[in-house]
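Only the coordinates and a few stated rules stand behind these numbers; no lab work does. All values reported here derive from a predicted model rather than from experimental measurement. Cβ atoms are built from the backbone, for glycine too; each structure is taken alone.
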Structure 1
Amino acid sequence: MPKSASKELLTLSQWLLDSIDNQDWAIYSQLCDPTLTAFEPEAVGHQVTGMAFHDFYFQLNAAKRTCRSSISSPHVRVLGDVAVVSYIRLRQCADENGSTSTTACEETRIWQRQEGEWKHVHFHRSPAGQERP
């Protein structure tokens with residue numbers, strides 16, 4: 001795989017995380033396919049399809065909280081017009097009182113090249129470090 005494709009996909013993935021942290025719906029929706037599918041803790045075991053589920057969280061007023069996400073231990077695999085980007089996401093947050101927290105989750109993001117551009121089409125996010133049965 002050319003390093004440029006790997007670098008581009010990691011840059012797009014970080015841009016996507018930045019849009020979430022900054023509640024920038026315009027950038028998020030630009031990067032995502034309208035039929036985005038996801039498994040994430042907020043969906044309590046269900047696959048969600050489309051952007052409406054995610055838009056709800058962007059509309060919440062989280063202005064009193066500042067967050068920053070970092071990608072750790074990334075792995076990129078390009079399979080033609082599809083790419084799998086997996087990593088640990090470290091999310092640092094601070095509230096208006098200065099209280100801070102850091103969380104980690106395991107994320108897999110699927111990107112598809114559509115009309116010459118990478119679009120985010122599916123993701124799976126799970127809390128990191130939890131014991132499995």
Structure 2
Amino acid sequence: MNENDPTVRELIEKSRQLLESIAAADWLTYAELCDPSLSAFEPESRGLLVEGMPFHRFYFELGSATGPRNITLTAPKVRLLGDDVAVVTYVRLEQQLNEGGLPMTSRFEETRVWHRRNGRWRHVHFHRSAMG
């Protein structure tokens with residue numbers, strides 16, 4: 001991975017925007033970044049592959065978490081697979097207050113697949129694992 005490569009920087013920034021839209025329950029930004037056929041394996045799907053946006057929209061409609069929330073992408077890596085497909089991997093740290101008002105940090109290992117069509121990167125698949 002060449003961290004100075006503009007495509008690598010763009011993909012890391014798009015991944016940050018995606019996570020910020022999730023934290024803010026910003027459906028419009030999330031939908032703009034994702035392909036309508038988005039597929040995913042994530043803890044909420046209980047090990048099953050989910051396809052399309054309705055599954056994800058449900059969580060956005062619940063609204064964002066109360067109180068301050070901070071998202072940190074750690075050790076992002078980008079693997080370009082030709083000119084139009086990329087895999088971005090990282091660990092996401094999510095800081096917020098628990099029900100008792102004490103700070104807590106959650107950790108997620110994530111893999112995001114991006115596909116460029118008509119000059120535009122769209123998020124097409126992800127795998128997210130919750131860690132302790």
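Identify the structure, out of 1, 2, from whose coordinates distance in nm of label points 7 Å out along Cα→Cβ at positions 6 and 102 was calculated to give 2.5. Of the structures listed, the value fits 1. When distance in nm of label points 7 Å out along Cα→Cβ at positions 94 and 110 is computed across structures 1, 2, the figure 0.9 traces back to 2. With respect to mean projected area of the Cα convex hull in nm², the largest value across structures 1, 2 is given by 1.
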